[in-house]
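Pasting the structures here.
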Structure P
Amino acid sequence: MERARFVELAGDALEHIESRLGELEHEALDVDLAGDVLTLAFRDGTKYIINAHSAAGQIWMAADRSAWHFDYHPDQRQWIASKTNEELMHTVARVVGERLGLALEL
């Protein structure tokens, strides 16, 4: 994928996550998008990081003791984890929802 297209698609994905989680206005979650790094900070000090890694052409996510590398699949218009076949939005909703005790959809 061309770099410009990657930047556009990854930026759209990060902005979507920031927007949806920001709408929660949950006191235990602070959402901050700075450039291509989205930080989800929880009241207990835990941080989840989601970033666009342009050199690899992937979106990377680290949460608790797990990490995912998501590749864009244009036929599905989704970011899919290369090792687990999990979709980005579903994975973020699941891990954040588990931490907050909420059922989330992104």
Structure Q
Amino acid sequence: MTSVTPDPLQSMVRLALADAARRAPRDATTLKVASAETVTWPDGAIGCAQPGMQYTQALVPGFRIRIQAGAQILEYHAGPRGQPIYCPAERVSEPATVDPRT
């Protein structure tokens, strides 16, 4: 029997879509994945620093997912483990690098 390892990016996209469906004031069937990519975050804040918090100053592999809900874009960031977190637009910062293979 062959076991299939799930694609981590696709797993993160599914989790982000589920959260966006709860957050967005629109019908969940209208949500679209605007982009989903493997990135490297510049630090432990994974591109969504909270004021007053301190973060590790090391590169962190992870994911950036953007969900379109009508005219609104909901942005989600994740590290290598755990679930993607919603990042409000005013806290979004860019990754250090984007993996061109995604």
Structure R
Amino acid sequence: MSDYKWCHGPSCHKSHTQDRIRGSKGSKVLRTRKVKTTEWNVNNGWQYFCSQGCWNDFFRKYAPQCIAIAPRHEPLETPIEIETFTRTDYFGKPYTDKTIKEKGVDTSME
């Protein structure tokens, strides 16, 4: 398997940059960039795009088709608990502070 993929940006091959120019005199072309698969991008979408511009172009063109794969007809909800604490400020005046915690999830850092 190759460590490179072609950029999926629909207009990548139309960008006027020196690194996209290929071919010999008289038959030059602008070619889509190759994107190297690295440790950094192997598990995210950046392994398919050479730049954020190409990522955005792809999204603008194909977002409706991607959303059609798994449309959302109802909102998602996360059960929470609200904890209220009474604290004192620098001058000794009391104030209330609220913290939102997801139910059943331990968010403490140990």
- Message: I have 34, 17, 8 for semi-axes √(5λ) of the Cα gyration tensor in Å, for residues 25-80 alone, calculated from one of the structures P, Q, R. Which structure is it?
- Response: R
- Item | Highest-scoring label, criterion being volume of the Cα convex hull per residue in Å³, among P, Q, R | R
- Output the label of whichever structure in P, Q, R has the greatest value of relative contact order in percent (Cα under 8 Å, 6 or more apart). Q
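No value in this document is a laboratory result; all are computed from the given coordinates. Just so it is clear, the model here is predicted, and its values are computed rather than measured.
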